[in-house]
Structure 1
Amino acid sequence: MKKENFTPERVAGYACEPGRQQSIYWDKKQQGLGLRVTASGGKAYVFEGRLFGKTVRITIGAPEAWPLERYVTTDRETGEKIERVGARQEAARLKALMDRDIDPREEKAEQRAAHEARKLEARRKDATVREAWFDYLDAHRSKWSERHMLDHERLAQAGGQEKKRGSGVTVAGPLAPLMSLRLSDLDAERVASWLHDEAASRPTNAEQSYRKLRAFIRWCSERPDYRGLVPEGAYAARAVRDAVPRPKAKDDCLQREQLATWFAAMRRIGNPVISAYLQGLLITGARREELAGLRWDDVDFQWRSLHVSDKVETETGRVIPLTPYLASLLRELKRLNHTPPNVRTMARMEAEGNAWKPSDWVFSSKTAADGKLAEPRIAHTKAQQMAGLPHVSLHGLRRSFGTLSEWVECPVGVVAQIQGHKPSALAEKHYRRRPLDLLRMWHDKIEAWMLAQAGIEFDATASQPGLRAAN
């Protein structure tokens with residue numbers, strides 16, 4: 001094809017030859033510079049040269065983006081002079097590279113990679129605590145229990161959302177003030193200041209949040225995306241360690257002489273689910289979420305066992321005895337759970353497209369989103385106040401089980417295995433595997449002693465265990 005000196009007018013007038021997908025016109029002035037025109041009207045400057053004995057064609061760009069010749073313009077706002085490189089100058093540069101046996105495509109790839117690396121590093125340095133925090137949670141979602149994950153999410157929640165239960169709005173989590181910071185700004189001074197502020201109003205939460213923040217920072221230091229961003233000493237500097245509050249150990253616990261009043265108060269609670277649940281917490285010594293998450297498939301009345309989730313054995317959970325008195329409470333809950341509502345309620349549910357079926361949860365709740373008991377604390381606190389008892393938290397009932405079990409001289413290892421505590425000694429860890437029937441023997445003794453102190457007469461040998469109040 002005949003070469004012509006490119007001009008803006010000629011470039012604008014070139015068209016694809018009839019019957020062809022594309023045509024290329026060559027510039028007479030700059031060797032290797034061409035204009036490719038497609039049948040659809042698209043145009044682009046190209047450069048063609050020889051590299052290692054082979055023809056190489058490289059696209060420069062569209063005429064709209066590349067002027068034919070270099071020119072200088074002035075920025076209207078700043079008045080700064082800006083030089084625009086033309087297609088002829090770019091073609092000359094590409095030819096010079098090929099003449100030196102340099103492949104422009106490799107150079108471009110290297111420049112692009114360097115550019116992307118700079119962008120990534122800039123993005124990395126701008127990463128916020130919130131972004132890294134949720135990456136941290138996602139990385140552990142398959143390993144952590146639902147409760148443990150929820151604890152981490154609540155620590156970072158911004159607050160101000162309408163409560164799902166009750167009135168008012170949610171309170172910001174202890175870690176919320178740090179979420180908007182860049183990781184590179186999370187230095188020791190900032191962490192110490194945060195700890196001072198949080199410790200003034202909620203020292204226990206502040207101490208727990210610090211430990212979780214420490215684990216998070218350690219995780220960041222091992223991740224390529226966040227490695228080296230958090231300043232050194234962010235959690236280990238002396239100023240930070242001195243600011244960590246030292247919360248006092250909780251000591252709320254039921255005393256032996258309070259058992260009669262406590263059991264009487266719990267049995268007077270009108271809601272049978274909450275009443276059985278609270279008594280179950282004391283009798284089993286389980287964590288509140290472990291017992292609340294109990295399903296009917298986890299209850300074995302024949303072999304008298306409960307399969308509960310476990311904070312330590314997160315994958316398998318643990319199996320504990322089902323004591324006679326607690327079994328009677330659960331049998332009554334199961335009867336109530338499997339009793340259909342009245343005809344009018346059934347008809348209304350069917351009209352709304354909701355077929356009735358028994359709940360899978362042992363401690364079910366019609367108002368909870370997931371169908372299981374969620375907030376028994378209010379009923380427990382109110383019952384204690386009406387009975388004139390000092391306040392004992394739900395976790396205090398777990399503490400009470402461990403303390404009261406000493407009255408029957410139950411081995412410490414048995415209590416720890418029932419409660420799901422980590423073995424605290426070498427022998428317990430490697431050489432003690434107590435079968436369920438041995439645990440059951442001691443657990444039955446603990447329950448029987450509690451009932452005796454509470455003045456509750458209970459016939460554990462009856463074919464259909466029931467309850468009758470003491471005289």
Structure 2
Amino acid sequence: MIKLKNIMLCVTTFVPSMSGAKDLPNIIYIVTDQQTVSAMSCMGNTDVYTPNMDRLAQSGVLFRNAYCSAPLSGPSRASMFTGHTSHEVGLARNNVPMADSLRTTSLGWLVQRAGYNCVYAGKWHVHTPSIPDEEFGFSVIYPHNDNGLAESSVAFLEQKHSKPFFLVVGFDNPHNICEYARNQNLPFGNLPELSRDEWPGLPQNFARNPYDADVIDYEQTLNYSAYPTRHYSSDDWRRYRSLYFRLVEKVDAEIGKIVDAIDKQGLWKNTVVIFTSDHGDGVGAHHWNQKSALYEEVVNIPLIVTLPGKKNAGKEMPQLINEGVDFFASVCDWVGIPLPEGLYGVSFKSLVENADPKQTHQSYIVTETTFDKGVARGWALRTSRYKYVLYDKGLYREQLYDMDNDRGEMRNLAIEKKYHEILLQHRAYLNEWMKLHHVVQIRPELHLIPNM
């Protein structure tokens with residue numbers, strides 16, 4: 001386990017300079033829930049219209065290869081606010097309370113001690129839906145509820161601020177697609193439906209490839225509540241995709257209210273605005289809805305960073321980002337505090353400020369999963385060209401995809417001899433990562449990675 005006592009020592013011995021704090025940027029962190037990276041019109045998707053997310057992309061730097069730390073709300077958000085991979089600190093599933101030792105070293109407290117006013121509005125989910133007031137270093141201005149959330153955030157931005165602020169705005173949508181799939185009323189209001197001839201078509205990777213991991217199909221059978229789509233027709237899936245994109249458009253309109261307020265208050269000149277999501281959704285790719293699986297649609301998420309003065313506006317970057325541990329490290333970087341001992345996130349601050357697509361960053365990142373209410377564990381390791389996926393059980397549990405030529409993951413190269421050396425290299429990378437993050441093996445003599 002991570003030595004949490006050392007982390008506490010690092011935090012308590014840091015004394016910020018309050019005079020320096022006045023020159024630090026404000027940070028606004030906007031997080032949606034269950035939004036895949038392609039669900040933005042600025043990504044070239046003509047089935048959805050997101051003018052306000054597009055405004056952020058036009059004003060900032062867009063990362064095309066940002067990945068969630070874990071494709072489930074609680075574990076993903078735990079990683080963002082603790083700086084740890086969620087599995088190594090016992091937060092691999094939803095509804096698990098954070099240990100007291102982690103609470104006192106969580107991001108809100110660190111940033112508050114650096115001289116910031118830390119404020120939270122909306123969804124928290126680590127583990128309660130709404131964040132408890134003052135328990136994690138944040139003052140709560142609005143609970144978990146998309147209705148009125150933007151307005152409360154705007155009211156905060158309109159106040160006079162005597163010191164820099166760190167505002168987190170957590171939206172629930174497009175997560176309401178979960179209730180739609182279960183044929184329930186949507187928590188924040190039902191949407192008008194488009195006619196059948198207006199529904200989007202099916203994705204090119206709608207089918208599952210014949211060498212996909214069979215444990216995914218098994219997980220679908222275990223949790224009908226999460227996956228009531230197993231017997232969907234093609235039109236059912238088209239309707240699902242239509243409603244999903246309408247939910248994205250709904251949350252985009254709410255985000256627009258916040259962007260308007262930033263404009264009106266002249267906050268761009270000294271504010272870092274970060275927009276992302278905690279994980280994606282299958283959106284019908286490989287006949288998958290929901291999260292947990294390690295498909296690109298599930299783990300590849302939006303990340304747009306707007307710098308003070310809109311420096312490097314409109315740039316796009318290919319570097320690999322873990323929007324969990326790397327977000328934590330980046331906020332520490334922006335507020336001028338050292339990364340606590342025992343954390344391994346890599347700040348993307350210099351990437352955004354330099355906006356050089358060729359700048360060397362990290363050679364790989366890892367997303368880890370434990371299926372929601374399921375039994376399977378898995379890891380997705382992404383390098384600049386390839387994506388290696390490993391599940392802990394079942395047929396074809398090992399997969400390798402060429403992300404330059406097969407972003408839809410339809411040809412599993414792990415079964416082809418000519419890619420064996422590449423497969424071995426990615427196994428070695430994952431083994432290195434597992435050692436660093438203390439991943440528990442099946443038994444001492446039985447390693448999760450083949451031939452290790």
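Overview of values
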| read-out | value |
| --- | --- |
| Which of 1, 2 leads on volume of the Cα convex hull per residue in Å³, for residues 33-296 alone, largest value | 1 |
| At a computed 8.0 (mean count of other Cβ atoms within 10 Å over residues 73-80), which of 1, 2 | 1 |
| Identity of the structure behind 118, 64, 50 (criterion: Cα extents along the principal axes in Å, calculated), options 1, 2 | 1 |
| At a computed -8500 (helix-only ellipticity at 222 nm (-39500 (n - 2.57) for each DSSP H run of 4 or more, over all residues; to 500)), which of 1, 2 | 2 |
| Which of 1, 2 yields 25 [relative contact order in percent (Cα under 8 Å, 6 or more apart), calculated] | 2 |
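Read-outs throughout are calculated quantities, based only on the coordinates presented, and are distinct from any laboratory measurement. In this text, all values refer to a predicted model and were calculated from it rather than measured experimentally. Cβ atoms are built from the backbone, for glycine too; each structure is taken alone.
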